[in-house]
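A.B. asks: Before anything else, here is the set of structures, which you'll find just below.
Every read-out reported here was derived from the displayed coordinates using simple, explicitly stated rules and does not represent laboratory data. Everything quoted here is computed from the prediction, not taken from an experiment. Cβ atoms are built from the backbone, for glycine too; each structure is taken alone.
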Structure I
Amino acid sequence: MRETTTDVPVNSLIEMIVSLPPELQREVQEFVEVLHQRYTRRIEPLRLDWRGALRDLREKYTSVELQHQIRDWWAGVSS
């Protein structure tokens, strides 16, 4: 078996997994699958479909005022 460059050799991990009862081995497999999915998840490109969504507020707020207003909206503060 091949060993990794990490602190835990692959052989040691395999030995630990093999020593577990079958139901725990299945749990380990499921856990590793979740980790693998999380690690290999593709990052979707940024969508810009929100552009222009606040165009109607252009006359009411400056960009700084709009930033403050949005912050207040997120915080649930009414103005």
Structure II
Amino acid sequence: MGIFGSKKNNMVLEVANMNCEHCEKKVETALSFVPGVVSCKPNSSEKEVTVVLDSKSPAGVEAMVAALKDIGYEAKARV
């Protein structure tokens, strides 16, 4: 259980064109504005970002992918 008893879910997004620490910061900042994203940890060497979502969040994969597309990154959910 997380803060205030809510459960959290992890999701991994593949971000093909995230290449450096600067990219990681941009991705982290963009995702921090998506409602329901609790935190995220980008990893440019693995070309992925692990996102922690509040289970009661209305945010979904589409919202996160759109936020990253808006700043020039191609992303998709890892299956």
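A.B. asks: Using distance in nm of label points 7 Å out along Cα→Cβ at positions 9 and 25 as the calculated read-out, with 3.2 as its value, let me know the right label among I, II.
C.D. replies: Traced to structure II.
A.B. asks: A further question follows. I have 1.4 for distance in nm of label points 7 Å out along Cα→Cβ at positions 17 and 49, calculated from one of the structures I, II. Which structure is it?
C.D. replies: Going through each structure in turn, the value belongs to II.
A.B. asks: Tell me which of I, II gives -8500 when you compute helix-only ellipticity at 222 nm (-39500 (n - 2.57) for each DSSP H run of 4 or more, over all residues; to 500).
C.D. replies: II
A.B. asks: Right, next: When Cα Rg over 2.2 N^0.38 Å is calculated, the result is 2.19; to which of the structures I, II does this value belong?
C.D. replies: Numbers: I: 2.19; II: 1.03.
Answer for the origin of the read-out: I.
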